[in-house]
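Below, each structure is written out as structure tokens.
Every number here is computed from the coordinates shown, using simple stated rules; none is lab data. In this text the structure is predicted, and so the values were computed from the model without any measurement. Cβ atoms are built from the backbone, for glycine too; each structure is taken alone.
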Structure 1
Amino acid sequence: MWAQLITTRLKEGRDQDLSRLLDQLRAAEQADPGWVRSSAMRDQHDPSRVMLMVVFESEEKARARENDPRREDGLREVRATMAEIFEGVPEFTELIILRELIP
């Protein structure tokens, strides 16, 4: 499996818009994108710092999903919302999942 950790900062007063963004991201998904799961997280000690962890079956499926033209209309709305609510450009960290530990 493969994942991206997206780290960014919310502009002041934009906390409620994060939920709208997450709904937009979900709506932009297509059937069988190779997407396994996502988690949205907020730093407990710095509430403006937000992270999104997106897990995929493989990097290849993630890259194919990035280029899926069926998602383009929804992603235009997502990008506009991100520009409104985030400070600066998000940081993307690409990760290879070695093992999942499930209790």
Structure 2
Amino acid sequence: MPFGLKQRLRRFMAAPSGTRFISHYRRLQQRPHMVRTLLALGLGLLLLALGLIMLVLPGPGLLVGFAGAALIAGESATAARLLDRVDVWVTRIAARWRR
């Protein structure tokens, strides 16, 4: 039985920072599906473009852009590694800010 969104998010967040996106990529690549790949890449590129537009216009540009990048990372190992680096960087900044 496929996991629901809540369970998938818990599984994603349970992975250590810096390995979340590559782990998610590997899980998705165990069951490749052409339609899912095309939809994820298309929607990811659309969200990235909208995020860039919303950086100048009102709206949550960074959040939308990050969601698009996360969709692409599910289909691209390079994007997954890059987002893992960003994840580590953001985690460090958040830890410093909390102190």
- For structures 1, 2, calculate relative contact order in percent (Cα under 8 Å, 6 or more apart) and state which one comes out highest. 1
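To test your reading of the models, identify which of 1, 2 gives -9500 for helix-only ellipticity at 222 nm (-39500 (n - 2.57) for each DSSP H run of 4 or more, over all residues; to 500) when calculated.
Corresponding structure: 1.
Out of 1, 2, which structure matches 1.00 when Rg/Rh (Cα atoms, Kirkwood Rh) is calculated?
2
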- Kindly point out which one of 1, 2 the value 0.35 was derived from, the read-out being FRET efficiency 1/(1 + (r/R0)^6) of positions 26 and 50 (r between Cβ atoms, R0 = 25 Å, to 0.05). 2
- Identify which of structures 1, 2 gives the largest calculated value of Cα Rg over 2.2 N^0.38 Å, for residues 10-57 alone. 2
- Ranked by FRET efficiency 1/(1 + (r/R0)^6) of positions 18 and 42 (r between Cβ atoms, R0 = 30 Å, to 0.05), which of 1, 2 sits at the highest value? 1
